[in-house]
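Enquirer: Structures are listed in the sections that come next.
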Structure P
Amino acid sequence: MRNWFVCFVMVMMVAGQYSCSVNKAAYSPNKKYPKEALQKDFSLLRDILEKKHPSLYWYTQKDSMDYFFEHYYAFIKDSMNEQQFTWQVLAPMVDKIHCGHTTVGSSNAYRKWAVGKRLPSFPLYLKVWGDSMAVLGSLNVKDSIFKRGTLVTSVNGIRNAAQVEHFFNYLSEDGYANSANYIRLSGNYPYFHRNIYGLSKQYRVTYLDSAGVEHSTTVPLFAPVRDTSKKTVKEKPPKPKKQSKEERLLRYRSLEIDSSKKYAVMTLNTFSKGRLRTFFRKSFKALKNENVENLVLDIRNNGGGNVMWSTLLTKYISRTPFKVSDSTYAVARGLGKYGRYIKGGFLNNIEMFFISRKRNDGYYHVGLLEKKLYKPKSNNHYDGSVYVVTSGPTFSASSLFCNAVKGQEGVTLIGEETGGGWHGNSGIMIPDITLPLTKTKVRLPLFRLVQYKHVPKNGSGVIPDIYVGSNYEALVKGYDYKMKVVRDLILNK
């Protein structure tokens, strides 16, 4: 009996190893899912959004949203691979919700497959602002035309304004604040062009020469070629240089006091990491001890994070008491039967149960965020002039901070409209839905937050007091134009 059991365990271990290796090797991005499977995943996603999303009809009326659901369901006419389903069906459908926290992502299997791979794509990286596009770099090393700063006017006959409008139909945003999407396109234009427009063997690109005359030329698809002529030798990757704890933390936040002591620059790239309580306490104490009269707070790349930390920062800056929100609520107190498709479903159910209570309007409110009035810090509160530098990626919790301090004496917002909504957003608890058949992921916010009811719901981000947009000369020469403007303002006061 014992020998039989040992043999059985060994056979199962071998079979398991074989099964795992087969599954791993079997993944292919070209795998097609049958029409029926795609329709089931789509219908499940629609059910979850209709029953659990707190802001499904905030910017799009129900009859219009129903139309979009039916339109993209009907678009599934045949089998598709994962990326086709993601970009041709789910992404444009989710965009119609106008919620920047509701986004579509690839499956874990696709992400693992794509790691380290250079995929065929449109060859030019472009900085995009308004209806302008300028070359940042080229994937074709022999390119002699498209140097940094070259202005592009069309690709494959599609003028810039039409391209941008088309791109924005696939990229989520809070309300209509597409400032974040300009930055996304600028960060990886080849990626978005490949997934939204598809691939071409040649691209017809029109551009302006140094005299402003428009020309047209063709550029080839960037298609990395793998060298199979030599035997590949597996080499151990070099060990990364060990960083100190403080060096690692500098990626998330930093404070630099100028040698003149006239101003300091605090850079905050997140409200999620960086031991922020300690950082804020030490930083604001240093600003007080050094008697620094001007603080530049750079949150251009701060996509948000924990509201607790953005609230703490507000307490150091705000001149008046403030609330986090006028209303924060969910449409349900739990995830119900959909919990098995949602990451951390059981824990999310517990948290939603304990932090929310049903009110007369039928929604489940977070009373703590709605009622508590926060007072400014008495110890090491910053009383000097504050310049908050914003941009499209200023999102979620960082836009809540901007909204709370905007209009206060001594506080100036400078830069571009935030990507995070001004009236409010749906950024409290945002687990991933994993669709069971394709394994595609969709982020699902569970609470709607309206920060201040008096701010109009026009779909904009927080508007800066002084607008400073992209600057062509700075792009070509490679300097930070927004920071230059802020420093000039301070030094010329």
Structure Q
Amino acid sequence: MDPIVRTHSGLVRGAILDGASVFKGIPYAAPPFGACRLRPPQPVPPWSGARDTLAFGPTPAHAPYPPPIDTFLPELSTPGEDCLTLNLWSPALGSAHRPVVVWIPGGMFEYHGTSASPWYDGSRFARDGVVCVTINYRVGAEGFLDLGAGNANRGLLDQLAALEWVRDNIAVFGGDPDNVTIFGQSAGAMSVALLLAVPRARGLFRRAIAQSGAADYTSTRATAGRIAREFSAKLGVAPTREAIAALPIERVIAGQVAMRADLEAQPDPVRWGSEVSASMLPWQPVIDGEVLPAEPLERIAAGAGAGVDLLVGTNDDEQRLFLVSVGGIEEVPETIPAGIIAAYGLPVDATRAAYRAAGRGSSAGDLLAAIQTDGYWRLPAIRLADAHAMRPGAARTFMYEFAWRSPQFGGQLGASHTLEIPFVFDTLGRGTEILWGPAPPQPLADTMHTAWVAFAARGECPWPAYDPARRATMRFDTTSGVVDDPRAAERSLWAVSRTVS
């Protein structure tokens, strides 16, 4: 018999798949169109009868991934307006009080925005006694165009609305609302880190996992204003909610694509603002004084999120996905890494020597990938871990690195961005071959997935907690183990620099 559960908005009918009760496309907020367009999420209108929740909901409006990335990152795109939905896999309905994980997908705050990917299937978490929830949220201009007057960060507000839905409804699905872990990757991990600093998020989750994303990338109101003016000029309308909401969604997406092309062609900080020219994220969240009262990392260091257990980490070769996939890593001129090193405020000769001594800069392309991996991904993660761990009396902090190197692209891909996801979800083989190859190590998936389950259930990891003195870090590979302060020589070079956000 199909499972039927009563939520606060009405009955939902799911299905039994692989022993789990599965519900897909449950609305947590009203469709963000019509009167709700470009506004904070609104309550779901109640319904009568049992609503079928058997398929992923519509995909939030988003720009297409640029090639060739679009061929690597699968999603099930479904048109429609009722896109603020979530999906749920439960091992046992009713009063089971199981731990809960809530997945926030990535996509540069511009692409994707949906959990309808075979990589994010939550059935393995349900198999192991955890209720898994995956969410959609608005991205791009629909989610993050700052329209002033308390109308910024709609994508973050969507995430908060989904977490409030979990708080209010998860018990009838067998979950424990007092034992919720949020986790995400890339922009999803950045969202996780920012939610630690959001006052309204307090009490909505007990633990947090940030995979390849931290708290460095936000815009000031001044920079967000620049983006709004640039974007409205691109669309040929006034920078107001009324003017932009009157446009067809296709025109808004076309404007995003055009603006992305302009930004990449000329990332001038005078035009775009220093934060966006450094991050290349025009739709990153905004320090608006309301949802985000101040710089997130400073709030975390001051105690925001101190009661939340934190697991944070990165992949060894994050940036190689973007360089290798376009076939450009072997063509990088020798002058490019030096310019990037200098832009980060690092000593060029000493940095080049340290990275090459560590085997991370044998060619100009390799050096560029390593510098960008550390500057954009690894060092922000370390800063987040330091800020959280140094607070007296704070909950525990754990750190990891993902080191397994893919054999694809002649072995050049390394341990790139996104590569850890199906190991965490234990979903190897579900359209993963192009990046992972035909035989990725299932024992590594067993190890990582088990660690994520243990952290979600009890706040425990099978390695020592992180502190800025020892910096104990679990390195996940075919043989995993703890390393204290990995790549300390490179890290120490960054002590005098800070990635501009």
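Enquirer: Thinking of P, Q, which structure, once mean count of other Cβ atoms within 10 Å over residues 109-116 is computed, gives back 12.6?
Expert: Going through each structure in turn, the value belongs to P.
Enquirer: Kindly point out which one of P, Q the value 47 was derived from, the read-out being percent of Cα pairs over 34 Å apart.
Expert: P
Enquirer: Now, a different point. Of structures P, Q, which gives 0.55 when FRET efficiency 1/(1 + (r/R0)^6) of positions 149 and 413 (r between Cβ atoms, R0 = 30 Å, to 0.05) is computed from the coordinates?
Expert: P
Read-outs throughout are calculated quantities, based only on the coordinates presented, and are distinct from any laboratory measurement. Computed from a prediction, not measured in an experiment: that's the story for all the values here. Cβ atoms are built from the backbone, for glycine too; each structure is taken alone.
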